[in-house]
1. Please compute distance in nm of label points 7 Å out along Cα→Cβ at positions 49 and 273 for structures I, II and give me the label with the greatest value.
2. Given structures I, II, which gives the highest value for distance in nm of label points 7 Å out along Cα→Cβ at positions 185 and 313?
3. When Rg/Rh (Cα atoms, Kirkwood Rh) is compared over structures I, II, which one is greatest?
4. Can you rank I, II by FRET efficiency 1/(1 + (r/R0)^6) of positions 193 and 337 (r between Cβ atoms, R0 = 25 Å, to 0.05) and just name the one with the largest value?
5. Identify which of structures I, II gives the largest calculated value of FRET efficiency 1/(1 + (r/R0)^6) of positions 113 and 329 (r between Cβ atoms, R0 = 35 Å, to 0.05).
6. As an exercise: helix-only ellipticity at 222 nm (-39500 (n - 2.57) for each DSSP H run of 4 or more, over all residues; to 500), calculated from one structure in I, II, equals -26000. Which structure is it?
7. One of I, II was used to compute relative contact order in percent (Cα under 8 Å, 6 or more apart), and the answer was 34. Which one was it?
Structure I
Amino acid sequence: MQIPFATGNYRRIEGDLPELRVKNFYGEEAPTEDTGVALQSRPPLVASGAMAAPIQQLFRRDLVLGSTLYGVAGGYLYNGSTQVGAIDGSEFTSMAGNEIGLMVTSGETLYFYDGTVLLPVVFPDDADVAHITTGGSRFWAVRKNTGKLYWTDPLESDVEALDFLTAESLPDRLLQTLWIDGGLIAFGKESIEFYQQTGNAELPIKPLINMVIEKGIKQTGCACAYGHTFAFVTNENQVCIQSERQVISDPGLEKRIEQSTNVTLFTFLIGGTEFLALRYDTGTEVWVRGKWFEFTSYGYANWLPTCWADGIFGASSGELLEWGEGHEDYDQTVLDRTFRAGFSLHDSGVRVNNLEVRCNPGQTPYLNGQYAEPFLEMRYSRDGGQTWSDWFAGSVGKQGEYAKRVRWRGLGKFSQPGFLAEFRMTAPVPLRVSDVRLNEKWGGR
């Protein structure tokens, strides 16, 4: 009998609902499988350099300062691993560059770096800058704690006192901007406005008529480009794509966002697929193909990556990380892959004679040692995840045992509220999951 297994993360503490956690897997279509879907292990992270702890932001763009990787870490601007100079501020860091250089702010002073010298930008009234971006050959700076957006002349770094506009549709405090498809999106505390280019040097953009979202973002850093559009976390703690009507978060995730002091969005690639990462105080969840998945780093309170640029992650530990090969995570630590499966029971019970996971056995690269015959561990709950059994090991087979059936026998009788099992793999071997079955014929008891 086929039973449902979690193909996305679901965690809702209120109401004592069972959690369906999926850690360090992501889902994809699998037309060869009966379920039509498979959980694939995320790649491991490997170190490729270091800056300082924590890495606040990374930036690399073709033709900007020699296409070099820049970052802000521990309050300093870095060119690769070389420290350039201090960046004041402790809030969200934004970086933007074009042919003339790079601008950076961490919520206070705005800086410009031309590849040789890092200097503060003379900003009107010596005001702090909440966010910087670039588009149309100009830099666009959000004046902190106001509704004002300033700009530079094309391919210039000076900010003139009269070169600004104010959020017009609604009085609102601007938090950040994005430049997408040749236009600017201004994200405020309570609204989102859209602007198009005018061709007028004195007023280079103007608002689009009837294009206002009457919800803001939670804080600076809660919006990012995603695919051909954008994603954002609203001031009501919902995660949306392009419109406030396209909500992709669930109540459990929204509660975790509400309880977090710092929330950010960024994107990254696995292969050619773009993932949206939501990082909050106690975790990181990624969105791909319509589902959320939890990414973690073993032994750390949160997933190490805090940002991404052109194939490189910046980590809270100060390292630069990238996807690697094999199944050992950063610094040869465990890649803990976990998922759950189960079903509800009402009037009658069921005896679980055998439980089987359809995966890819016999793929271990080890011929000797403890991983020559790796094990997938399983535990079960009779009360919806309130309490759990001990862990039981099921062999995933030695190298070449491709027909190995991964199963557990004689689990006993289950009644209301139902049967819930959790599976985890900590051995550094491949693991794909595409089905979970109960009481299979010839499966034993």
Structure II
Amino acid sequence: MAQPYKLSLPSAVIINLNIMLGVGIFLNSVPFAQKAGTFSFLPYLIIGTLFIPLIIAMAVLINKTQDGSFYGIAKDELGSFWGFISTWAYFIAKPASAGLMIHFCCHLFQQLFPVLQHLSIFTLDTLVISVFVTLNLLNMRIGKSIQLSFLALKTIPILFIIVSGLWFIQPHNFAAMTFPTSGLISALPLAIYAFAGFEASLSLGKHIENAQKNAPRAIIISYLIVLVLFIIYQTCYYGTLNLDLLTQAQPFDAIAIFLKSISSTALLHIQALLYICMGTSALGGAYGILFSNLWNLHNLAASNHIPGAQIITQQNTNGIAYWCLCIEAAFCFGYVMLTHANQIILQQVNAFGCTLAYTVSMLAFTAFVFKKFTKLWARTIAVLALCSCSIFIISCVNGFYINGPRALYTFVALLIIGALGYRLSKVDSSATVG
């Protein structure tokens, strides 16, 4: 029997970059400029700095955990229930991000190709989700090629903003140095959303060559690349804008108002190319999420923590857990329909679910270093990581209440349903043994 294909370190980095360099960097361009002005790069710098102890802790945890997953990390130190909660929260949150990315792409393509405007954008969303389910049923070797293609295309608009921004920068944009405290606070959950994805290697731990060594490397390398790009990109973006155009701008207008700021004629002709690249960037991020996140549900089912686990863990001839993929796609479709693809709500759902998973993992890390790993630096990292997670949770909950708490209540309800399923699976297991 042929050995299953394993992802190399570069492939794992590509998947992480595809997720982290998705739609967030473009969707955040306008809100950050509106909320923070001269300091629009600060949400990335603040959240990026707060993430550093989490990154270090994750690298240590992956090296000590056999399967390198959220479930394995929490189970080893806190027990299987917390492993379940961590993984379930992450699994149900990530499809919100995938749905937003797909909707963003469909919006851009409707602007480029008027014939698509005859279809409802939600119909297009459904078609794209269906195509991605089909592509994800292929083997991972093909998936790597798709990931690499998406990554190559998405760098074009990012590099265009950076290079153009450095060339056309308007120094007077940085003249107003008023520190926008309230704007920065409301922007933090959106920055968390942009960074969420560094941990994708956790979901793919079993499928990476030499996972204990390469999974932490993939996380660290991709994170540092993205952190630097985010800060440079946002600084160049704001520094080039015509601030009069910024007042009424919408998040999806990021490229349009940038081009109008640097030229009213010639450079607008490349808008179509940039829209195509941004659309494929969004598709790449969504594909990367669907590609990696299904294994979180598979891990839970394989551990018999979900009713119907024997069915859910079934795989096709290419080694893809197709029922997990279908369930993930259903969540993706549901988020888009129920929220009407509201950008802020979907970003906050993703950020909150990821934050819960990070927090449980950091609690596990803290338990580990205070019981078994008595190094002072590790204990310091544990305390700092828990402080970071506390700030993340507070900013996410605050964001929900600013924009309406209904999404928060819905997400908590999904967590409770999952916990009840966990309990039911335990009862079934006990009955079977009896």
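Please treat every number below as a calculation from the coordinates, not as lab data. Bear in mind that the values here come from a model prediction, so they are computed numbers and not experimental data. Cβ atoms are built from the backbone, for glycine too; each structure is taken alone.
1. Once distance in nm of label points 7 Å out along Cα→Cβ at positions 49 and 273 is worked out for each structure, II has the highest.
2. Between I, II, the highest calculated value is found for II.
3. On the way: I: 1.04; II: 0.97.
Structure I gives the largest value of Rg/Rh (Cα atoms, Kirkwood Rh) among I, II.
4. Numbers: I: 0.05; II: 0.80.
By FRET efficiency 1/(1 + (r/R0)^6) of positions 193 and 337 (r between Cβ atoms, R0 = 25 Å, to 0.05), the leading structure of I, II is II.
5. On the way: I: 0.55; II: 0.90.
Going through I, II one by one, FRET efficiency 1/(1 + (r/R0)^6) of positions 113 and 329 (r between Cβ atoms, R0 = 35 Å, to 0.05) is largest in II.
6. Of the structures listed, the value fits II.
7. II
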